[in-house]
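Please find the structures below.
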Structure 1
Amino acid sequence: MLKLRNATVGWLVPILGSGGSLLYNQSLFESLSERCHSFRVFTTEFHGDKEPLKFKVECLGGIRRMYPPERIANQGTQGRLDEICLINPAVMAPLRYYRPDLLITNEFSLLSLYAIIYRLLFNGVRVLLVMETRPCFAQNKLISLLRRVLRTAVANNVDVILTNNLEGQDYLVDVLHAPERNIVVRPYVVSDMALMSGIARNDLCKGQPSRKSPPTIRFLFVGRLVELKGLQYVLDGMKLLMHKYRGRFIFDVVGDGPYRENLEQQSHALGLSDHVVFHGKQPYSGLWAWYKEADVFLFPTLGDYRALAPFEAISMALPIIASIHDGGIGETVDEGRNGFSIEPRDTKALVEILSRFLESPAIIPHFSRRSLEIASAYTLDKAVDSLAYACERALHS
């Protein structure tokens, strides 16, 4: 029986890297590569650092994006489109020379379908599908139908599926009718800021926010500035805080994007310029410092598949206010114990929750400790253990 340490493993991912960085993928791939005989990543687009990596990346090319005409005009501010990515099947040719024992494929792109075809052509190859969670975006009917057909075909023809949470499993079983025996539910996508910081995890827990009386609370958002992130509703809410809490809070916005100018204009018009600070995009390797200086993390998205910023926040022991529209909220928020869930468009409810931290800053250390407890399940070591376990399952299927 072939073991992972003796196996040749190829990972297929349509797009790798962003802004010259592989982000969380680099540490994940490097750690997994140490457990394999041979490990290589195949991608159609590579936007990573040109510095030498501990694993080989082979860029295949051959991807083309198509968008519904009615959505093209909104792609800048919305940040997500009903796009279809067409991938030339010829990109699979290099696999013939690599001769993998196991193919890992991300989500439900055409690469996943090609991996299944490759397995049929070359007997003995196993396929592991990694899927983050239940998709949560509304799509037009044609694209929704096409994706459902593709996803069903993929989910029912791979050897093992690894998903981060029970919502992902429910979607696979109830919607795509994938065999439950083939599904592994274990967190495998993490962004471990505590590890990057080099600070002992127990030293990350928050104390009192400041020595001032009353203290100044620092709220933090990290992410791309697009309309879909919902920050416009937070600014409306913070305007309502001003009559009672002027000078008692700072909102640090870390990130950039096409909606930044709109948000800055809104902040100025609402009289929030002394309370809301836009810091622009920051290097991924240094994001931990922003989390360290914050008191509470705020994530008001109107729709995210399974955003990693909340996982980064809890890894740095931050209390969290997160949107119900984030696919990972069930993993990052223990209601009333480490944070609160919100409907970002409900400004009154949002103001009430923000006010809790301003009125009772003593809850922050308690929430901080609970966040760190939750984050213990989302360390890099445990993520790699989950991947290795799913790989072994696939190899032995």
Structure 2
Amino acid sequence: MRLRRVLIRTLLLFFLLLMPLRSSLPSATRWNTVALLARGHSYNWLAWLPSALGAKLGQALWGLRPFLDETAASQFLRDYVGELQRLRALEARIAALYSDAAQSDPLSASAELRRERDALRQRLRERQSLAESVLEGQLAAVLVDLGFAVAGQVLPPVAMRMTPLPQVLVVSPRDEIRYEISIGLDPLPLDEAVALEGQIEQRLDASALVLPIGGIALYPAMILESASIARLADTFAHEWLHHYLFAFPLGQAWDYDSEARIINETVASLFAQDVAMLLLRRYYPELAPTAANRQRVAFTDQGSFEFGAEMDRTRRRVDELLERGEVEAAEAWMERQRQRFVANGFAIRRLNQAWFAFYGGYQSDVQGAGGEDPVGPALRELLAGSDSLHDWVVSLRGIATTAQLLDLVEKSRQQEA
């Protein structure tokens, strides 16, 4: 039985290997210009894949996961994440020594801490594949219960790899908010990121931004290491749905259609919220009550400052100005609002058309960077009216445009009337 599962996973792994190598070509000339400017910083996907694939195959063939019962497996992941938290604490103590003006020799002062940190990091490397396998198996069990299985096997198999992530360079036109071009980059120092953005904006009269990301749906997916089981569960579920949707129009259009990307990312975000909660309730019930809580920050000088509501107001005003052709006025408004966000504790480096093109694609929250875009509300309405999460995903996987989504909403309303 185990050999059959390994063979299925291996075949699917190589079948899906080229998934992440798709490239969007919205305009060959503009894309080539961006690619040339970023050529010294482009992330080498093919250099990362062999080691990730090897780790997944090794764990599937010789890993210890089948020999752990569910109680032991869950405790193993708790312990692993606990050691990650300890590692972060050590790194913070080391950083504090280096930032202490009174510390004349931080290298010597941090020697023991660094030795402890390095030993802990090595132990985490040795246990990482098993920790990933535990959460992959738990997510797969939840997905089977939800109906995402063929002959008892989740397809595609859940495959995630925690790793340092590249950044993404996003380019949008200035006169509209549109996810036009994106390129993966090696992590850049801030000064180099700012310089690259400036070069692209000057050459193309566009809006550009270098941004961090939390996951990439390669196969296996690249996942940002986190010392939170709740966050890992959410990210694993999010990236798995991207893998699943790749076989359907909604996933296949991701690179080539801005509307499909927004629908796809929002579906994945809403899906991940629900699936992660189910996983936590089943395997980590002590984390479930707080896993979906959203941070709200109040400031006495301006009353209650709601990030989502204020970002929604910002986006709506930007869209109004751009529709009237007032590009400079829209950019000035975004900068004034950025300063307001910073004053209220939200460190946004740049707020421009590219920022909204990227973050506006994630509309799982009631308010935020999507503004008046109907995708988020439409998807939440369909989810609320669906018999199951599986039925909701199946109803959406065959569409690729906002018009098709709104048509589904209208049909759903007519059926309920």
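Values quoted throughout were computed directly from the atomic coordinates according to the rules given, and no laboratory measurement underlies them. Because the structure is predicted, anything quoted here is derived from the model rather than measured. Cβ atoms are built from the backbone, for glycine too; each structure is taken alone.
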One of 1, 2 was used to calculate helix-only ellipticity at 222 nm (-39500 (n - 2.57) for each DSSP H run of 4 or more, over all residues; to 500), yielding -10000; that structure is 1
From the coordinates of one of 1, 2, mean projected area of the Cα convex hull in nm², for residues 53-276 alone came out at 17.6; that one is structure 1
For distance in nm of label points 7 Å out along Cα→Cβ at positions 93 and 253, find whichever of 1, 2 sits highest and give me its label. 2
Given a value of 19.0, 53 for Rg and Dmax of the Cα atoms in Å, for residues 37-124 alone, point me to the structure among 1, 2 it was derived from. 2
With Rg and Dmax of the Cα atoms in Å coming out at 22.6, 75, pick the structure among 1, 2 it was computed from. 2
Thinking only about distance in nm of label points 7 Å out along Cα→Cβ at positions 165 and 381, which of 1, 2 has the largest value? 2
